[in-house]
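Novice: For reference, the structures are reproduced in the following blocks.
Bear in mind that the values in this text are calculations on the coordinates, not laboratory data. A quick note: this is a predicted structure, and the numbers were derived from the prediction, not measured.
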Structure P
Amino acid sequence: MTQEEAGRIRNIPIVFILGKGRSGTTLLQSLLNSHPNIVAPPESKFVVLHRAKFGGIKKWTEKNVHEFVAALFSEFFFYHTWKIDRQKLTDFLLSAVDVLDYSLACKMVYYSIRGNKQDIILISDKNPFYAIFIPELRKVFPEAKYIHLVRDPRDNVLSTLKAYGGTNPTFMSWQWLIHNRIIEEDKRNYPEQYFSLLYENMVKDIDGTMKSICVFLGIPYSEAMKDINREELKSTYAGDPAAFIKNKESMLAPINTGNIDKWKKEMSAAQIAIVERITGKFAHEKYGYEMTGQGNSAPAFKIFRWRLIYYIWLPFTRLRLNNDGLNRFYSKNKKKIKGDRMPLWENIVE
């Protein structure tokens, strides 16, 4: 690979989709991937996951490349859903070893999943996990842009609990609140790098939403981005053997507004009270969601206990992902630490 070719890949703009899981981030990623010149692969947190080990390498070697590829294919989501030939990826990275740094290596991984697409003008990545690792993303891609997608916390928590078979909305409510607070704080510091979007507005007007996003990203709009019937998402996920795909089956139906305000029919009064007690003020003041006023009846001790758990989990997760040795030890011994069944609140995030 020539320096010119490497420079062309290095200069491809990148956008990260941020938001609490079950807020429509997969849908938005698939709509972007419908564009003939955009690479928007399935979910994987490899950029953050491997930054601690590879991010500080000043001069890459063949050994570094082989270790990096091995690390990529050791990650569940990457291994199961990224349709990349391991040897071809290795050869591709080796062809640029003299000019590699971590940012370019990551962009070359994204670029490798382009398939038959030509003239790539944008890379898009999404992972709910990224909301708490924005500083790390900035270190790798300081020029990146961000799309912040928000959904009514009651519908968000309901969808999460249904998808993962859970019964406890408390941790999910804290997660919705803190994730969005973290994103809003970064948005205040870098407003020009953000596009804010409500899930409800997106599904009501896919065409208008995607046109506005294209303006923000400075790229031409494509009619293929409407994709109301989700042909791109079906081709990506349908028939995939990975167990987590079951959680996305409902997203394969044509885009509609039927998932808006589902909480009104399907959430119990106790669940609504918990979600509104934790998220209500912020959701109303920041995003305009109307609350029922039931939050005062929520059990204070339960809310406090799960808040404490969340605030233990958050710094631990940040510490772990920024320490390669600790992260490898935790991943290797996860079952010993947590038992055979990982708790709902961790399973969703990780």
Structure Q
Amino acid sequence: MKAAIVNPYFDTLGGGERYCASVALALLESGYKVDIQWERKDILEKLRSRFGIDISKANIVSNVNRGDNYDVCFWVSDGSVPMLRSRKNILHFQVPFTNVEGKTLINRMKLFRVRSIVCNSEFTKSFIDQEFGVQSTVVYPPVDTLHIKPKRKENIILYVGRFSNLLQSKGQKVLIEAFGKLYDGGLKNWKLVLAGGMEVGVDEEITVLKKLAKGYPVTFLFSPSFTSIVELFGRAKIFWSASGFDVDEVTSPQKVEHFGITIVEAMSAGAIPMAVSKGGHKEIIKHGVNGYLWNTTDELVSYTKSLITNNKMAKLKAESVKSAKIYSYDNFKTAFLSLL
């Protein structure tokens, strides 16, 4: 059996690329020969280093011809609908596209060839179903809950996300400003760690962030390995995210977090998440139970102070770890293979 995977965004090494690597792994483990359409063979090692997913048995090819002569074709959409030609075609949406003329006659004709339309969250699904007039299926991204576990905890507030402004601003500036308020307010024995990729879309943003962080215990970690990230998640007590801050999720859904893999990774490691109350975050976090959802930086600072000073960490930590197990690789693999 042969399977093809196409993703035009592999060079960003973000959540969508981790999703594709997990699809490839599930197919390889199920006996498929997997071809990935990309121009450079080093992408396999980059995926292993960044996400800890070994798909070295997959092949990198220049063109899969839209799945022609393949049993399965998994295609990540850029907002368009391709004419796919494999026996079983799966069209995947990572982004809640809007205003892309999804209901045209030509798109409806192309969708006849698609076996399943898959979204990474209910949030994404709500927009895709409306835009394209379809009923898509949600298969949540997998998280390595077997290896991402709590370690000896330190007074670390962590954020993991790209240092770029490609599709979304990940909000590192907002987090630095909020941390400054916490630090100036008396929490001198805590530090903020910002980790993320530097592959695409980074310009003078880093200089701005470093200048803003000057004088505070803020550490930057650029393009960290999967091993480094696992270690950080394990040691951090709190995980912050400002992705989607100050964005209207109705009119600009593509600019908020569509799911939030790093949120789940943090929870798996017992780092209590505090994320903007928008997009996919609301599917993962139950406010006050396994984390906190916030709308203003004052709320973020207030919730963090309360968590630290009122001895609430142990209970929320336990609930976070428990909630993360829903998004295990085994559950993902079962859900994905059921589409075939």
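Novice: Once percent of Cα pairs over 13 Å apart, for residues 134-205 alone is calculated for every structure in P, Q, which label goes with the largest value?
Specialist: Across P, Q, percent of Cα pairs over 13 Å apart, for residues 134-205 alone peaks for Q.
Novice: Consider the structures P, Q: one of them gives -10500 for helix-only ellipticity at 222 nm (-39500 (n - 2.57) for each DSSP H run of 4 or more, over all residues; to 500) as calculated from the coordinates. Say which.
Specialist: Value -10500 for helix-only ellipticity at 222 nm (-39500 (n - 2.57) for each DSSP H run of 4 or more, over all residues; to 500) corresponds to Q out of P, Q.
Novice: Now, a different point. If you work out relative contact order in percent (Cα under 8 Å, 6 or more apart) for P, Q, which one comes out largest?
Specialist: When relative contact order in percent (Cα under 8 Å, 6 or more apart) is computed for each of P, Q, structure P gives the biggest number.
Novice: Given a value of 121 for volume of the Cα convex hull per residue in Å³, calculated from one of P, Q, which structure does it belong to?
Specialist: Comparing all candidates, it corresponds to Q.
Novice: As an exercise: P(r) over Cα pairs in 5 Å bins from 0, in percent, for residues 118-293 alone, calculated from one structure in P, Q, equals 1, 8, 16, 20, 21, 16, 9, 4, 2, 1, 0. Which structure is it?
Specialist: Checking each candidate, the match is Q.
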